[in-house]
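Asks: See the structures that follow.
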Structure P
């Protein structure tokens, strides 16, 4: 092969290598730029997260009472227990906001009854703690806003059967709960112990008081649920009394409303509530939503008892 051909091939090879090298430099530069951009974006995200998302420790009130009884917050154990419930209930934001919305709907039914019965208004927060102001049924069968067991309901004057279950009747179950709480207050001497007994039972609280030789709820060593119970009520009270202090903001129109109703008295058998509802231009669903204590599609009423049925006045 002539020297000229060898020289030309060398030039071609050198050019190809040069092009490969330039391409390599380009890829390397692009990779480095891409990695740099990724690092920058990551740093910006971290900065944004730090600036825009914050979880704060909460300030525990210096003084708080339950039903007019002072809570001894100077005791470190009591302070920590209230702090725990404030944190848990404040940072469960969706639940807390739902409670605030429902309270606007249902507290106007509960508050006048508490006042009439001579039970402190703070006990409306007990209903919130028990059920979230929903007609829930517990695994043990406790039912309604006040989570009343069937036997307890009957003891306090509620009708409980498959056709009618007044544990779902907000006003009547509130009066039954009041009767229990007043009896417990008379037995134990304080509203805090009465509240604890609502969770643990009067006999359960009595046994612990005798065993531990104290008549003060805040000095009792109790099971975990009852130990937290009054503090959960206190936390709910604190948050719902001043929700904006805990980061909750809403307009009046965001709150739930209960439609006004009229009472229709019934002392006969009702064979079909769907037909009954239609007579008042109501759907079966709407009728049942306002009369959840009517548990079946009909009313037996063999005794010809007088029942007061709510008829919502639709707008």
Structure Q
């Protein structure tokens, strides 16, 4: 309490928020300072993860759930009262304080929201892993799924992501990225249960981190790259060393759409400097093969180009439908 404060001084109320995604006890300096200087520290949740660390640091915490009026009264006389908020905040308390302040009939204390810890980028991924673990354990459908059974969904979500990108819908893009991420986390969670070769989402992420660092020596090492072409050269060189493949066609999945498959094979051959003649043959398949290779050479993705043309065709069909049947 401020010794010079008037008995009628309204005081100060601090709502202290913390992130459950940051280790308890790792609070900001302003948070520790206000906790040590406060006249009272209140927390409605006696199991709040921060409480053992606050008490270990010598902060007296009262387990209490005051009303807005009780909190205003507690701060009267220039006192500082800190409320350690729960995981969902304190909506009832803050709503009550807002109503009192809006009435204009109460001398309100200074109200302050003080974040004591902040989420790091990617922190919500911890929530995703935790929720996926719970769903895998408790959901009758999710708990019975296998890698093989989910494979089709990975393809569907990937196609929906591509569509969101091509249509330019930002909201759909965000949602579809989440659906693709769900497939990764789902498969990684199932992989933990493998009796012979288990791995977790941390193993997946760790492998990806190692790969990105190794394939970007111009970022994490001593090499340099000033153009996208030089970056691609680094990537291909390090990838070749990692894979030790006997053919440039290795690692090209044959199950992908045919135009994309053709473009990928043509890209591999071109980058390897191979002069591979196109197979001679008759029919639409060989004609499409020639068109796909020609598109790749021109820097055009034949799969995307055909989808764009298909969308235009769809619009033409809808226009014809709207016009009604032709006159007899």
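We did not get these values from a lab; they are worked out from the coordinates using the rules stated. This structure is a prediction, so every number in the text was calculated from the model and none was measured. Cβ atoms are built from the backbone, for glycine too; each structure is taken alone.
Asks: Assuming 8.0 is distance in nm of label points 7 Å out along Cα→Cβ at positions 39 and 279 as calculated from a single structure, say which of P, Q it is. It would help to have the intermediate numbers written out before the result.
Replies: Numbers: P: 8.0; Q: 8.7.
Considering all the candidates, the number was obtained from P.
Asks: On distance in nm of label points 7 Å out along Cα→Cβ at positions 159 and 255, which of the structures labelled P, Q is highest? Don't skip to the end; give the middle numbers.
Replies: On the way: P: 3.4; Q: 1.4.
Going through P, Q one by one, distance in nm of label points 7 Å out along Cα→Cβ at positions 159 and 255 peaks for structure P.
Asks: To continue, here is another question. Out of P, Q, which one gives 30.6, 98 for Rg and Dmax of the Cα atoms in Å as computed from the coordinates?
Replies: Details: P: 33.0, 125; Q: 30.6, 98.
Attributed to the structure labelled Q.
Asks: So if we calculate FRET efficiency 1/(1 + (r/R0)^6) of positions 119 and 215 (r between Cβ atoms, R0 = 25 Å, to 0.05) for every structure here (P, Q), which label has the highest result? Please list the in-between numbers first.
Replies: Values: P: 0.75; Q: 0.30.
Once FRET efficiency 1/(1 + (r/R0)^6) of positions 119 and 215 (r between Cβ atoms, R0 = 25 Å, to 0.05) is worked out for each structure, P has the highest.
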